[in-house]
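Only the coordinates and a few stated rules stand behind these numbers; no lab work does. Please read all numbers here as calculations on a predicted model, not as lab measurements.
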Structure I
Amino acid sequence: MSKIAVIMGSKSDLPVMQEAIDILKHFKLEVEVDIVSAHRTPEKLYEFSKNAHKNGISVIIAGAGGAAHLPGMVAAMSPLPVIGVPVKSSNSIDGWDSVLSILQMPGGVPVATVALNGAKNAGILAAQILGSSDPNVQKSIIAYKESMKAKVLEASKELNHR
């Protein structure tokens, strides 16, 4: 079974990144979670990035705040799709530094970028990537989207019957 790695630059990113972990578990996908700091553990970053595809990982979700180098550095070294989650951290400039650091990658080193603190969407996107070649995962995505639709229709119905 394919695994999705959810990595982050520090433990303080976990409350944001937990949303990716939770939605991936909702889809019954195997998730590997770790802290990999681009600045404090560059050797670990290198080992993880170079070997993730050899270790059964299919998609990497990387969350980082501040300078947010983690997603881009992973993408530079890994052949896997990388989804960056900009995290509004205590040392960030209202989160914009993280957004721009992840978003503005040079040609040839793509990082899919979700909204500031948008880890849930990163998890859904990772599941959709796997679902493009796994019919069971795709069925789970379809059911999830149908449940969102049903909730909106029910709320609309309640609103119009007041």
Structure II
Amino acid sequence: MDLILWRHAQAQMLLAEDGETVLPFELERDLARTLTPKGQRQAERMAEWLNQRLPDTTRVLVSPALRTQQTAAALGRKVRTLDTLNPLASVDDLLAAARWPVSRDPVLIVGHQPTLGLLAARLLTGQDQPWSVRKGAVWWLRSREREGDEQVVLHAVMPPDMA
């Protein structure tokens, strides 16, 4: 099974009314954040790279956050929005949504840090470690069986400025 993790592209910051102080996390306001012009360019470049490589059967699962919706829209494919992929989602939420490792088709998750980094670390090392996935970047993981043993390999990492 292929599991592709795509962190949303660069988005507007969540600021206080004075325009300077970063507010504590507020889910409702956070979900409404939009991509910056740079983020839109990042999403378009990465979408072009992905569309050259993803099979037509790829399931695209997206967080309800506006910035992830805008990132995924650059693909021009049918997507499924799952509330369980919100910025507070756990690694287990993402694995369940993807049906890892038994899904027949590749799965692309458009989501958030720190969960995407934690997920990559768990699948590749067996431990939840705070790995960083850059804004707009893709990590492509592949599950395969070798001599009766399930292995996860890192197929590709693509930052948005290289796509």
Structure III
Amino acid sequence: MESHTSTHDLRVVSYASDDAQLLTAEVQAEYGRRYGGDGDVSPIDVHQFDPPGGHFVMVYVDGVPAAMGGWRRGGPAGESDAEIKRMYVRPAYARRGLAREILAELERSAAAAGITRLVLETGTKQPEAIALYHSAGYVEVPKFGFYRDYDDSVHLGKIIA
């Protein structure tokens, strides 16, 4: 039998790109399945992820968009914070370390941009996300932002500089 090694590459892309919007539609449907409703209803301007105020990446496996994530400057501590948003790995590509690879790139690029802390919001019905962030050194922080009053909301942060 011939072994097939897949190739994957991490690319900096615009969050406005078709591939990013395709995966966003998928993750929104997943949030709808897990939480009910229409998914993440917090307002997002696609340009919040454009440099220098943000950074957005996708991982492609054999040329197919497999995972994504980004950060946008600003958070509870102001401009020294950035918020991680839109972290998602398509189910067919799960458990390959892609989320961890994206998270490392987000931390690296945020630190290079002068960010001192990354924060994020996830939910109690995403135990795999919570486990990833805890294993990468993220700890609970005071609730902030759009989902601060939601009981099923989990707020995490990590000092990166």
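Which structure, out of I, II, III, was Cα extents along the principal axes in Å derived from, given a value of 58, 38, 30?
Working: I: 58, 38, 30; II: 60, 32, 26; III: 53, 37, 30.
Derived from I, not from the others.
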Origin of the derived value 18 (relative contact order in percent (Cα under 8 Å, 6 or more apart); candidates I, II, III): III
